[in-house]
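**Q** Next up, some structures in structure tokens.
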Structure P
């Protein structure tokens, strides 16, 4: 288990011996969930020439452009962000800047879609690399979700089911949710959103259900820890299996129908990681994101959204020790901001969010310089009908208490 202070001062080329550490490009953790192998070398430090080109282009654009940087972005990209935050905060910040012609979203595709939905028709949203997607969002395709709804109709439970989709979903899934009277949620307000959804179908103690997409772990953790439901109240709908792999009786008895999706970064953390860091750092506080598995959340001391993690470390006592179960770029940035505290990375493998890291300084420079030259590149535009219904679901979320 490596403290972030060690990671910050290392090139990763010659670490001290540790059987638990897998370096980028040098192995895979076969015990982790599928699709989360760490491959490829760490990118080199940004070229001073690129940094200067980014600075010049950014100054030339002035207030015409507004640059958003997600917390999981690398430092050289964050350096040029006007605002940093999680996906929902950034989309809302974009909507609050009507004077900006261009919204340059340094995040992933679903985030840029949300910004396009929430901003005016006179603004253009750009994603520096259109290949920057989200594996979790991609685990719920619209045709799969529509087939799932047909299964619920055939089982006779669709009329008492409210869809709730996580912010980390495509615009088409948000639109599906809006069309069927549901709402969007964030990791900060998932409990509020679920209570609202259950209230629409008779309350938590009734027989109504929630179809929660696409992250099963956030849905399960919120149901068990926030709503007092049990594991028996939850079933997992697998879109790759006929009928989602569930019987009609299972669907009728369930309260939470969880989509079989997960975050490729937060799904890596294990109970073993928690036990190992407690053994290595007595008195450590383990703080994880609710996208982690329920076993990891139960083993941790604290659980909360990205913004919660940042606030918790800001308020922590000097000298206290923390192990953070979230994306490594963010953990390193938190460690740099709090040299008076011990900040450890919970995973035994050094791994970044690979899709988020597609937004690098060369792509950002290309995007900004293109705008200076009068060319709009990589604009993200949501279909008008999808945008309307996704906005319905997003507006419902904005109407929930606490936002």
Structure Q
């Protein structure tokens, strides 16, 4: 079975560590995504699938698809097969609310999910795992719930369609049909298997052991009887970062035993810290990340002071040798957020050949991120508590497949 083939611990002292709670590379180097694909047993997202998305949706693929930010998948081709035949699917993604404000790395799955929702015209469920963060981050129940609502405002500010979107917090929603599916999943996963997949040890409290079914069952449509009554065969597509893959390897293993389709996944690489591409942005180090609450001055200061440059030590040397684009963080960030493909290629060519200096690239990145953060801040300021209540209300979504 799928999990049996890849029933490894992610934490191996001599190699990179990638699991839902820790991302680090060997000796502080870069994450080797080819090795990760092989280890996890997923597939690389190739050009033929991206071309197919464009053909089926009649729109240009998202920049995150065009530039390989979302680079791996599980059964995405089957989702496209079903869609081409006229069968619908739904989207599921989530957020663990552990901080007051989101950084740019947190926004990536939501920006991409919004594109998928619009392109395929499908419903979406967004899980706020306030229970998980209460257990892993040692937050109180009340603080976890408060952060969930604050994070919901940032998620809503990304522009989701309230007529096709249900946002729920675990503390508020778990029960009924959702809890029944959790118990069904829990009965299928042995303690040994959970320890193998997630790296749990005898020192972890039992709350951590009990959590994986909570993240698994939103991929089963019967967990949402108010949304999908009588649609137990509806397929689910999960956009997420690849560190969440262990949860869904487990889910895909048990789904057929419970009579459900395996959820499909489309998985992204990590958004690197300003200091270098040796993991992902961390909310625990404010100088490693650009936050949606940062001012224009903050953004400029962080980029100029902390963004790791692939440029040379002197102007003369830089003009002669050019920049090392492989390690340059400003270029990496521009590849995520600069929409114009031709401008990005121009910057990479000029900078790589030494005609453009580090300061010029950082200036352009500052402009791009400042505009993006300001736009998000304005949208977030317009999100009221009543709007949060509307997204989180347990109600049918009458236009969800229109």
Structure R
């Protein structure tokens, strides 16, 4: 009987071990966990990946972007899993999908996998680019729904069903190249409900709070493997009114604290664009805002939310600033992340906006980083990758030592009880 007991204990330990090492990102307290060890990463945004991946003459740019990212130590990327209506859509109309575009996303995921890069995939845009909530609202209007504002994206039952259908379609998509359903693909680190959700018609934040609660529950009902985040920029709401001063007069119907406290939300995000949010101000004023913005959000994730935080977007346009000024911003963001991460803190990584490869002149917006064109920025990115990867490797080494010790302990326990097996 005792032999059976210890065999059962060992079996359960093995099951726990397998679960912890299945390649899916998880959370434990303020840390992301990968295969049982804390995970920290340096990353990038490239919203255009699916679009390029669907075009045979341009898909090499996807491969190039991931290869260059890997060469600079980057191991995390964020991109769109949406393109609603308009030109080259993923979703022609509610429930009607463009197979060629979906195969482009299949290719993005397979290339990320080859290069060891984890993906954050966003379901819809707050803005009109690539369709967004306006397109969903217009689809519902075309079906006879009386809708007065795009903000009814968050409340109209028909629109919400369209959105849920898109979520389900993406989660259950089987990759044409790998054969793995998206909901079963470990290369996908997390899903994002919306890129920068805003609901200006309800500054209380209650509308978006209810929507996040409903949609987080829906995602988790289909996909229990992946992490989920909202896509928030980080603006404070009524739940932390004393911190609304840091919003710089932005009140967009979101609430950084309350929104991220929803149980289905696994980690927080924050974006930062001082050149857009503090326009017509000195470089010193912009950097002062940035330092406060970063420290406040990292502390809140650590002490209030008790969840990891990802600096999911940050950047500075070379159309309005010098390369040196942009490098200073990157260095400030990277320093804040590293300062938290080296102590096992809540800041788990940063993703600059945005990575391009050569030959994408039509896409330029001033924020693009092309490694061959921006050597000083590339050097900063590589240095941060090395520092963050060192932290991650340190945890993996510690974890392997602990794993070895546990195995020895289990074997000793088995050996110690083997003498009592025969009589029970």
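Rule-based calculations on the coordinates, nothing more; no lab input. Everything quoted here is computed from the prediction, not taken from an experiment. Cβ atoms are built from the backbone, for glycine too; each structure is taken alone.
**Q** Distance in nm of label points 7 Å out along Cα→Cβ at positions 292 and 388 was computed and gave 2.6; which structure, P, Q, R, did it come from?
**A** R
**Q** Name the one structure among P, Q, R that semi-axes √(5λ) of the Cα gyration tensor in Å of 35, 24, 22 was derived from. Provide the component values of the computation, followed by the final result.
**A** Working: P: 33, 29, 18; Q: 35, 24, 22; R: 37, 27, 24.
The read-out comes from structure Q.
**Q** Let me ask another. Quick check on the output: 16.9, 54 is Rg and Dmax of the Cα atoms in Å, for residues 228-331 alone, derived from one of P, Q, R. Which one produced it?
**A** P
**Q** Okay, next question. Which structure, out of P, Q, R, was Kirkwood radius over Cα pairs in Å, for residues 300-339 alone calculated from, if the result is 11.7?
**A** It must be structure R, since only it matches.
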